[in-house]
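Colleague: Alright, structures below, take your time with them.
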Structure 1
């Protein structure tokens, strides 16, 4: 799947449309997720946590850009993106309206960032 970078960000950024599910449930929420190779875990909008009625499974000490470390809850979600599903991914909540797709999700897919062309290409590793 190829997709142009999202120009709502400056500079334009690689963004995917994601559908999140509570594990073992049918209800879902759709949102945009910026590809973030610097994030250990995914971060999902707090509204998604509320809409899916997610419960924290553990907590981690997390640091945002320029902020002090904080203890934050970690949730489990299933996500569909670029035509495939990833199960029980760990995610923290963010106040932003868009998510961050961290390395815990990116390690399952083949992501190509073509900066000069502002083009994102995504393939599932297992599909070749």
Structure 2
């Protein structure tokens, strides 16, 4: 799993990416310095794993909550709401590469349509 997290860290453009199990082990005050980034299935695992970005205290809570709201819209299949939300995140934080990743993903889904069994979980086969 560590090798998969390393490659996904680069994809999302974050410094530190942790899995849900690591997040669950954090003390409450340290969870304030994370945001849920995505939910994925990776090669070699049948279950999905939630990914969290761990960051320093310079990120604001508004960045955090706006991203999570956009992500919730994405997972529920509200692609237009998700697009607007991720665009807002990007407008406020132009260096938020994870928001860019979602905007690209959403563009593809809008072009090709949602899969019949949409669950909002991204599958990575590499």
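Colleague: Can you say which of 1, 2 returns 2.0 when distance in nm of label points 7 Å out along Cα→Cβ at positions 75 and 99 is computed?
Modeller: On the way: 1: 0.9; 2: 2.0.
Among 1, 2, the structure yielding 2.0 for distance in nm of label points 7 Å out along Cα→Cβ at positions 75 and 99 is 2.
Colleague: Follow-up question, since we're still on this one. Kindly point out which one of 1, 2 the value -1500 was derived from, the read-out being helix-only ellipticity at 222 nm (-39500 (n - 2.57) for each DSSP H run of 4 or more, over all residues; to 500).
Modeller: On the way: 1: -1500; 2: -16000.
Label of the source structure: 1.
Colleague: Shifting gears a bit: Give the label, chosen from 1, 2, of the structure having the highest value of distance in nm of label points 7 Å out along Cα→Cβ at positions 19 and 107.
Modeller: 2
Colleague: Can you say which of 1, 2 returns 31 when relative contact order in percent (Cα under 8 Å, 6 or more apart) is computed?
Modeller: Traced to structure 1.
Quick note: the coordinates plus some simple rules give every number you see, no bench work behind them. These numbers were taken from a predicted model, which means no experiment stands behind them. Cβ atoms are built from the backbone, for glycine too; each structure is taken alone.
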